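J.: Each structure below appears as structure tokens.
Where a number appears in this text, it was derived from the coordinates with a stated rule and is not lab data. What you are looking at is a predicted structure, and each value in this text was computed from that prediction instead of being measured. Cβ atoms are built from the backbone, for glycine too; each structure is taken alone.
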Structure I
Amino acid sequence: MVDTDEAHMARAVALAASVHGTTAPNPWVGCVVVATTGDRFEGATAPPGGPHAEATALAAAGQLARGATLYTTLEPCAHVGRTPPCADAIVAAGVGRVVVAVLDPDANVAGRGVAGLRQAGVTVDVGVGADDVTEQLAPYLKHRRTGRPWVVLKLAATLDGRTAAPDGSSRWITGEDARRDVHRLRSQSDAVLVGAGTVRADDPELTARTDPPSPRQPLRVVLGRVPAGAKVHPAVELSGDLDAVLADLGRRGVLQVLVEGGATVAHEFHARQLVDRYVLYLAPALTGGDDGRPLFAGPGAPTMADLWRGRLVSVAQLGADLRLELAA
């Protein structure tokens with residue numbers, strides 16, 4: 001591996017990615033400790049109650065942490081929570097330099113970790129890999145700044161924008177590879193949300209079925225009442241204004257919610273400008289008419305000047321289908 005700050009931080013970002021979906025309400029963080037001998041030690045955030053990334057990497061380094069450089073994707077914590085402060089552990093280990101990608105907006109940290117390290121005589125550099133980590137930790141950063149989760153709207157459609165045939169049948173628009181990716185997306189989300197109409201029409205389980213099996217399942221949230229015997233049970237039933245719904249989920253520690261509702265729910269989230277990311281799966285298929293169900297049910301932009309325009313984040317081919325990710 002090339003011995004540069006950017007390369008070591010890239011490795012820390014990869015370590016963080018490996019535990020995405022297992023750490024909420026804590027952030028998924030990666031850490032690399034590079035000893036003066038050139039030896040490298042790694043860590044990633046454990047599930048809640050377990051050690052943070054920095055603590056794991058320092059424990060692996062042992063005495064070789066003295067004088068080492070520590071790379072971490074997020075500012076080390078400076079308060080006592082379920083675990084002791086990582087900033088204190090870094091000082092106690094004798095680390096000489098710390099490289100941080102982004103500061104932690106959590107009210108318990110918010111610059112205190114970096115300030116404490118510098119007060120103790122540790123050299124601290126902030127900003128290496130900041131763009132990548134800001135993207136990676138977007139759900140956590142939004143939650144800590146606003147108290148609300150990052151909203152991902154998942155949609156699947158034919159090339160002519162239909163989500164179901166006129167008779168209501170919708171299985172399966174996309175192929176197995178795209179459906180597998182949806183389960184991966186669920187496994188990285190803390191909650192999956194649908195409307196009660198989707199539950200009545202499709203009776204979905206809304207579980208993350210991945211290989212290997214996901215270490216946890218997302219909270220299942222239904223807008224409205226869930227019929228007795230529905231596969232989605234146990235589920236949280238919420239109703240009312242979507243702002244209140246998102247605030248409720250934020251208080252429950254939900255960092256990312258995946259909205260998989262039908263056209264009415266999708267339209268409401270979109271029209272209210274509550275979506276942070278759109279993930280759209282497009283199948284190479286056409287209904288060939290205007291009587292199939294659309295992506296959104298409700299009034300759209302009245303003129304071309306009023307079109308919603310986002311930023312295309314990525315395009316990938318999954319089997320025969322396309323996966324498009326758009327940022328709001």
Structure II
Amino acid sequence: MRKEVNAALKQLIDDEIEGGAGEVAVEAGRVLNAGGKRMRPLLFLLAYQLAGGRQQDNVMPLALAFELIHTATLVHDDINDEATQRRGIPTIHAQAGQAKAVIAGDWLFVHGFGLGGRYSEQIVSVIARCCANIAVSEFHQLDHVLNLATSPEDYLSIVRGKTAGPFAAGCYAAALVANLDEDHARALERFGMELGIAFQLVDDLLDLRGDERMGKPRGADVYEGKMTLPLIHALTLSHGVHRDRLSTLIESFSDENFDELMSLLERSSSLEYAEILVRTHLERAQEELNRFPDSEAKSMMLLITNFVKERHA
């Protein structure tokens with residue numbers, strides 16, 4: 001299925017280049033086709049099957065739409081974060097300049113929404129609301145850069161809109177394509193939300209511990225001033241000189257402080273706390289799948305939840 005998704009994405013870019021799109025398609029395609037887990041489109045194809053859908057061609061445009069929109073947000077995120085690497089290759093703004101990167105992100109978004117626009121008004125509304133929530137959460141996240149008063153509720157609000165929301169919207173929309181009843185379609189939506197929250201928590205852990213699969217330097221979130229849950233938890237539980245030192249490290253972080261930062265996080269059991277939440281949200285996701293009869297699609301979706309759990313191990 002991943003090969004089919006990759007082939008479809010490559011064909012889309014090739015067709016655009018052949019049609020005269022030129023450098024914008026080349027640059028957008030360079031990032032789009034650089035790899036990635038393709039977890040979102042795979043999940044949506046599987047959700048469609050779980051919902052009783054039998055014609056994959058009916059749902060493939062939806063899966064591709066979400067992957068294009070996701071990549072568009074990454075291109076724009078990289079500009080805001082001044083990131084030089086994405087998926088192990090130079091970011092578009094690092095290679096072609098900021099102005100062209102903004103346009104390339106817009107280009108990806110338009111093509112993604114164009115694919116999604118082939119569906120019913122209800123599904124288009126789901127996609128539109130998802131995209132709007134991403135923007136709202138991006139604004140919210142920018143307001144909380146280096147904000148030591150950020151609460152767990154602030155964090156979860158951002159994650160639900162930016163990371164988990166697209167998981168939920170894609171699973172729900174795939175169920176609608178398959179004409180699944182509303183109750184079960186909402187169960188798939190909740191599955192996507194819980195899985196997406198766990199996915200982001202694992203990303204937070206991998207950013208701190210370092211993982212070559214991330215395609216970006218260790219501690220990138222800390223350098224960018226993003227208030228991830230382990231940092232928020234440690235600030236909440238730390239007091240006196242320990243909190244003062246942690247605050248200083250976050251506000252003026254550098255490489256030589258990494259071991260000290262990790263020591264303070266371990267002192268408050270903040271990494272362990274995040275791991276517990278990962279397991280909790282994945283268990284909730286699996287509970288939603290238990291509403292459905294056993295099938296190959298269900299087994300694969302459960303396998304994906306286990307993959308998410310094991311990424312930080």
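J.: Suppose you compute Cα extents along the principal axes in Å, for residues 9-120 alone for every structure in I, II: which one lands on 45, 29, 21? If you can, show how the numbers build up before the last one.
T.: Values: I: 36, 30, 22; II: 45, 29, 21.
It must be structure II, since only it matches.
J.: While we're here: In terms of mean projected area of the Cα convex hull in nm², which of structures I, II is highest?
T.: I
J.: Using helix-only ellipticity at 222 nm (-39500 (n - 2.57) for each DSSP H run of 4 or more, over all residues; to 500) as the calculated read-out, with -8000 as its value, let me know the right label among I, II. Provide the component values of the computation, followed by the final result.
T.: Numbers: I: -8000; II: -24000.
Of the structures listed, the value fits I.
J.: Among I, II, considering only distance in nm of label points 7 Å out along Cα→Cβ at positions 113 and 249, which has the greatest calculated value?
T.: Values: I: 2.5; II: 4.2.
Once distance in nm of label points 7 Å out along Cα→Cβ at positions 113 and 249 is worked out for each structure, II has the highest.
J.: Identify the structure, out of I, II, from whose coordinates mean count of other Cβ atoms within 10 Å over residues 225-232 was calculated to give 22.1.
T.: Corresponding structure: II.
J.: Can you say which of I, II returns 120 when volume of the Cα convex hull per residue in Å³, for residues 41-216 alone is computed?
T.: II
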